[in-house]
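A.B. asks: Read through the structures below before going on.
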Structure 1
Amino acid sequence: MKEFCVIGLGNFGSMVARRLTGLDCRVTAVDSDKAKVQALQPDINLAILANATDRKILENLEVQNFDCFIVSTGQDSHASILITLHLKELGARKIVVKANSADHARILKKVGATEAVIPEEEMAVKVARSLAQPNIMDYLPLSDQYSIAEILAPARFVGKTLMDMQLRTKHQIEVIAIKDSQTDEFNFIPGATYKIKQSDALVVLGKEENIKKIRE
C-alpha cells in the first residue's frame, strides 16, 4: 500500500487526502488548524495537529517512509518553501507542492520540489479548451508534441469502422479506447472492425495538430 502525507488541509489538500484514501492509499495529514484536522480525521488514516514548518515535526514523521508528500499551504508561500526545503534535506522521495504563481513554482523547484502545480491555472486551461473545442471531453498533454484526448465521435465517423477511417495511416492518430458516453463503459484497444456509434467517444493518442484535424 502506498503511503502519502498531505501537509496543509485547505480545500485542495483535504480533497487530495480524501481522494487518495478512496484509492486505497494510506494517508497521514498535517495542519496547524484544529478544526481542519478534526474535520478530516474520520476520512483518513491519521490526522496530526502540528505546524509543519517546524523541522522537528517533520523529523518525527520519518519522511523516508512515505512515497510522496503533498504540500498545500494556501497563500502562505513562505511556509510551503520552508516545508519543501526541510523535506528535501530530510530525504523525502517525492514532494508535490501547490504553487501560487509561476515564480513561486520556480522557487519551489529550486529548493527541492519534485513537482509544483498551479491548480487554478490548469483548471483555467482545461475550461478554456472545453469552451473553444466543445467536442473534446477530456485532454491530457503527455509532452510538447503528443497528447491523449477524449473526443465525441464526429457525425462523419458514425456507422464506420476504425478500418474505414484509417486514422493511423491518414492522420497518425492511434485510437487506444472507445468510451460509451451513455454508460461510461470502455472498450480498450478496439479492433479494426469496431463500428462507431453516435454515443461513442474516441480516446486517441497523437500530436495536437492531428487531433484537431480529426475533430473538425
Structure 2
Amino acid sequence: MAKVLLFGGSFDPIHLGHLIVSRHVAERLGVRRVVLIPSGQPPHKLSRPVSPGPDRLRMCRLAVSGDPLFVVDEWELTQQGPTYTLNTVRHFASVLPSGTALYWLIGMDSLLELRTWWRVGELVDACTIVTAGRPGCTAEGLSGLLDVLTPAQVEKLRMNILMTPLIEISATEIRERVGRGQSIRYLVPDAVAAYIAERGLYRDTQADAAR
C-alpha cells in the first residue's frame, strides 16, 4: 500500500526543523512522499495575518528543491476563507490513487488542542494523525479529548506519537531575528534565507510587535 505523509502549516517561513522532523517521521513510517502544504488562512491563526501565499509557497519550493522525498502542493492557497484540515485530507484522498494510506503530521502542541479542531472525529477517521513527540513529552492530556472523540479514536492518536529529534527552531524566532537584523543562517535553508532577504520579508516584525 502506498503511503503519503501530509504536512500542513503556515510555513512562515519554512525552516530546517520542519524538514528534519518530517524526514525523520517519513523514514519511521516507510513513507516515500512528503507533501508540504502551505496553508491559506489557518483558522487557529486568524489573529496574526500570515505572509502572502506566493511567498510562503516559493520558500517551500526553494527549501526542498532537488529532494525527491518532498513535493509542495498549493491547493490550500487556492481555497477561499479559513482552511480546515479535514477538507484538505478529503481533497488528497480524492486525487491520490485509491487505497493510498494518508498520514497527517502535527506537533505535540497541536495534539493537545485537537478538541478545538473542526469535525475532529471525522478527521481522525479520515487519516492517521501522526504526532511528532519530543523527548520527555507525555500524552497525559489525551484524556481531555474524550468529550469529542471515542476511546478508540484517542487510542489511535496515542499509538501514533513518534519520538522525533528535538529541534529548537521556531518561525516566530526567525521572523524576529530578521526584524532585528540578525542572521538566520543554519535556521533555514540558504535558498530560503536569500529569498527572505531579496523580498524584504519580516523586516517590520519588531515594529509590528511594539505597536
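A.B. asks: Of the structures labelled 1, 2, one was used to calculate relative contact order in percent (Cα under 8 Å, 6 or more apart), giving 24. Name it.
C.D. replies: Answer for the origin of the read-out: 2.
A.B. asks: As an exercise: mean count of other Cβ atoms within 10 Å over residues 21-28, calculated from one structure in 1, 2, equals 15.5. Which structure is it?
C.D. replies: 1
A.B. asks: Let me ask you something else. If distance in nm of label points 7 Å out along Cα→Cβ at positions 61 and 181 is calculated from each of 1, 2, which structure is the one that comes out at 3.3?
C.D. replies: 2
A.B. asks: Have a look at 1, 2 and say which one yields 149 for volume of the Cα convex hull per residue in Å³, as calculated.
C.D. replies: Source structure for this number: 1.
Readers should treat all values here as calculations from the given coordinates under stated rules, not as data from a laboratory. It should be emphasised that the depicted structure is a prediction, and the values quoted were computed from it without experimental measurement. Cβ atoms are built from the backbone, for glycine too; each structure is taken alone.
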